[in-house]
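Derivation of every value follows stated rules applied to the coordinates shown; laboratory data play no part. In this text, all values refer to a predicted model and were calculated from it rather than measured experimentally. Cβ atoms are built from the backbone, for glycine too; each structure is taken alone.
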Structure 1
Amino acid sequence: MSIHINAKKDEIAPLVLLPGDPLRAKFIAENFLEDAQCYNTVRNMYGFTGTYNGTRVSVQGTGMGIPSISIYVNELYNDYGVQKAVRIGTAGSIQKDVKLRDLVLAVSASTDSAANTHRFGGRTFAPSAGFSLLHAAFHAAEKLTAANAAEGAASVRIHAGAVFTSDMFYNDVPDVWKLWARYGILAVEMETAELYTLAAKYGREALALLTISDSLVSGESTSSAEREISFRLMMQTALEAITTP
C-alpha cells in the first residue's frame, strides 16, 4: 500500500479511470463495472476494481486541483504499476461552439500552475495526451454518439483540442479566460496538465476526457447531481478507450 491508497498491489488494475469526485468513482463502479470491489477508503477518496467486458479496470477518485491529482497519480504509477490512466472530469467552456454537455478530448494542456516551472527550472514543458488513448477515445465517442442519436438521445458534439489547467477556481481577474480563448483553448479545468506531465515522467499513457459542465461564454451550468452521475457518454468512452488493445 502507499501513503494515500490502502490497497495491495494486485488490487489495482493496470488500467485506471480517474474522476475527481470520489462519488463519481462509486457511481461508475456500481453502474459500469462487474464484481467491483472497493480497495480504498482513505480520506473517503474511494477506489474500486472490477471488470468491463472481461477486462480488469480500476476507478480511483483524485480530488480537485494539481496537488491532489499529483498525489494519486504518482502513487498509482510508481507504487501500483498503472500503465494507462484516463481522467474523466468536468470543464468550463470558453468557446461559443463548445456547448453544455459536449465532450472534449484534451490533446494538450496549458497551465498557470508553478508545478512545471519548478520541475523544469523555469523552462516551459508542453504536457500532451498519449496518442493511442486519444485515437481510441475519439473513435469510441463517435460510435457511442451515433448509437445514442439513433435511439433519439440529445445530440452531443465531440471536440479534440487544447485545454487550460488552472490553479484557481475563483479568479480575481474574471475575464482572464478570454486570453486563452483567443489562442484556441477549448475549456478550463484543474488537473490535466499534471496528469500528462506525470505520464511523461513515468513513461505511461494518459488522457483527459472532459464533459462541459458550464460555459463561461453563455453563463449556463449543470447541477452538482448531473456532474456526479449523468455524464455517461464520457464514462463509456473512457472505458471503451482504456480497454482497447
Structure 2
Amino acid sequence: MSEDRTEDLLLGGRVRLHQLRRGLRAGLDAVLLAAGIPARPGQVVLEAGCGSGAAFLCLAARVPGLRIVALERDAGLAALARENAAAAGLAAEVIEGDVRDRALARRLPPCDHAFANPPFWPGGTPPPEPGREVMTHATGEAAGLGDWARFLAAPLARRGTLSLILPAARLDAGMAALAGAGCAGTLLLPFWPREGVAARRVLLQARRESRGPARIAPGLVLHGPGEGFSPAAEAVLRDAAALDLS
C-alpha cells in the first residue's frame, strides 16, 4: 500500500476502507449516516460528497443488492472511492462533479434515497489539514446546504428520503435546506454523546413531496458510563444494525 494511504476497518471489519493518511478522513459520521438510510435491496441510492466511499460502503454492507450512484468533487477521492467499491465487489457509479451543477443533477437516474455528510460550518477559521476546509466549511467558493439539498432532491422519487448528518448547531439551516428542496415530514434523530448530555450531531431525514408532520426520534446514546460505546451504539457501529427511526 502507498505510504500516503491507510487501510481502516468499519462495521467490525465488514468494510475495508482505503483512505488518504492526511486530510479529511471518514469516521463516526459516515457510519451513522449509512445506518439511517431506510433502503431495501434492489433500490437506487445517491450519495453526494462521498469522499473515499465510507458511507455508501457501510450502507451496502447492511443492505445488499443496491444500485449505488455517488458524486465527489475531488478527482483523487473519486478514484479512491471507485477502488474501494471495486475491492468490495460493488458496481458503484462514482461521478466527478459539483452539487451546484444543475445539468448534472438532471442527468442522474431516478433514486429512492439520497444522502450526504455535507460541509457544515459557514466560514470561520479553516482547519490546518490540507484539503479539509472545502470538506468541512461552506466558504464563499463552496456549495451551501441549500445547494446540497436541491441536488440530492432532484432525482428523488416521490416519497423518497433525503438524509443529512449535521452538527446540532446547524439544525435550523438543515431544516430550511430540506424544505427549500421540496422535502417535508422531517425526522430529527439526535446523537447524544452520553445520557443527559446535549446532542452534538443530528440526522435530518425528509421525504420528497411529503405532507406528513415533522417528528423527533428517540435518538441514539453513543457512550455508556465507561469509556466504551453504549450497547445500542455498538449494534450500529460494529454489528451493522440500522438506526431506529420510529
For mean count of other Cβ atoms within 10 Å over residues 12-19 computed as 16.9, the structure of 1, 2 it came from: 2
For FRET efficiency 1/(1 + (r/R0)^6) of positions 4 and 212 (r between Cβ atoms, R0 = 35 Å, to 0.05) computed as 0.15, the structure of 1, 2 it came from: 2
Top of 1, 2 by Kirkwood radius over Cα pairs in Å, for residues 148-219 alone, largest first: 1
For -7500 (helix-only ellipticity at 222 nm (-39500 (n - 2.57) for each DSSP H run of 4 or more, over all residues; to 500), calculated) the corresponding structure among 1, 2: 2
Among 1, 2, which structure scores highest (criterion: relative contact order in percent (Cα under 8 Å, 6 or more apart)): 1
Among 1, 2, structure where semi-axes √(5λ) of the Cα gyration tensor in Å as derived comes to 23, 23, 19: 2
